[in-house]
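The next part holds the structures, each set out as structure tokens.
Please treat every number below as a calculation from the coordinates, not as lab data. Keep in mind that what you see is a predicted model, and the values were worked out from it rather than measured. Cβ atoms are built from the backbone, for glycine too; each structure is taken alone.
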Structure I
Amino acid sequence: MKCSLIISTYNWPGALEVCLLSVLAQKHLPDEVIIADDGSAGETRQLIARYAEKFPVPVHHVWHEDMGFRKTIVLNKGVHKSKYDYIVQVDGDVILDKHFIADHLASAEPGAFVRGTRAMLTPERTKEVLDNKDINISWLSTGIKHRNNALRLFALRALGARKKMSSNSVRGSNLAFWKADFIRINGYDNDLQGWGHEDEELAARFINAGIIKKIIKLCAVQYHLYHKVSNKDNEPGQRQTVERVKEQNIQQTKNGYGQVSN
């Protein structure tokens, strides 16, 4: 099965570089890489151009002007750009275990979207990773928080998998879905701008449309680089949007994938 990997980023080229190094190290490469860039400056563009020459699969840079936190819009543009039926989505501040893409493809099934987990790196370990471009991290490495999320036991992955008709705790940093399902609910809500809950709101509409959440553990491991928390001024209103979507059983957003282009 072929897939598109979408990586969201904004003005942190050092993190994006180690993320791309971890993509290059995959045992099973995605069939294309799409970097959904929410308005980064020229250093990020130069980095992507440099790495595009190294990749054996196409690398596409989808960018729009920096007008504040508009991640939903650029992710919709990224999906527009994608060629393949299955989408794996991550943030540009994570390091992927070398089996990450293969594990997601093994976990895919019709009628479901997949939510993975992540281990967190301490500030000290994050600095080491960025300084040395060191992506060789494992469950046993130092400087890891939520260590259980770093454990990969692929043969036992069924023990860590469960399904729920719930949008809670969905994070776009480790997410996968069928492109047709994404289009069916009109993708991300472009009106959700600023930090908070855009991925959970998407998941709520997946659930309302009868697409079940599949939670996976013991596979699809990733490590999140430490950074300061983003401005959360818009978070309360966006949390209310999620609740409204649940209460009113909304399946499609009025301003989403169909209202943007790549």
Structure II
Amino acid sequence: MHTGGYAEWTRRFEDERERRRVQGDPDWGQRARLHPAVWSSVQRFQVGEDGDGANLIGKADQAGDADYGQAVRLFVAEEQNHARLLARLLAAGGMPTLAGHWSDAVFVRLRRLMGLRMELLVLMIAEVVALRYYRALRDGTDDALTAEVAGRILSDEERHVPFHCERLHASLAELPRATRRPVLALWRLLLFAVCLVVAADHGPALRRLGVGRLRFVGDVMASSHAVVSAVLVPGPRSWTRTASESPGT
């Protein structure tokens, strides 16, 4: 069982938690103004960020690495903070949160099908899609509060991806070598299918943010090459910040 590196990840999560505490929240007194299509999109992403993470934490604990279990708890806390930030953003625009959405229910069902490896593979799809979405939300709006919230979430997601890459590298190393690339090829196929659904579902918002459906899908799939490389090769910290950016930007 891989045990290296997770104490370091725990420290990084804790350092970031302290940085957030010192920084404080955005100025919620600002009035957020977005096109209705973008508000609807933000509502659906807020549902996806919300959750107690109990299933993931339980599987992480069963992996038998206390440092990893603690790092996962801190990761879940950051995701919960994303849900809180988005809820406050919605409130600043006079918009309610949603009780649920079918896309989130499907993801949760998939993640709970099998063990930790399957949970992380499905979770990584959501994380890679989120990288491109929050970059579009940060860069494609002229609303200062929205751009700040999206930027904060994006910064966290750029740390989450290499964290999960490191664990998946260790997990796939337990499989026969010949099966690792096929597993990741299937992962990219599922990612592509999810991208198509997200692009269709959030298309009006993406257009308002200056990103067409095809560009969104293309950018996400391009970034997935870096994820696959980071999972397959030793030293999965080969993932870099620029991997979350689309070619030519």
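Comparing mean count of other Cβ atoms within 10 Å over residues 91-98 across structures I, II, the highest value is found for I.
Comparing I, II, where is relative contact order in percent (Cα under 8 Å, 6 or more apart) highest?
Values: I: 25; II: 21.
Top value of relative contact order in percent (Cα under 8 Å, 6 or more apart) goes to structure I.
Determine which structure produced the value 0.15 for FRET efficiency 1/(1 + (r/R0)^6) of positions 67 and 155 (r between Cβ atoms, R0 = 35 Å, to 0.05), calculated from the coordinates; the candidates are I, II.
I
Upon calculation of helix-only ellipticity at 222 nm (-39500 (n - 2.57) for each DSSP H run of 4 or more, over all residues; to 500) from the atomic coordinates, which of the structures I, II produces -25000? Source structure: II. Determine which structure produced the value 20.5 for mean count of other Cβ atoms within 10 Å over residues 147-154, calculated from the coordinates; the candidates are I, II. The read-out was computed on structure II.
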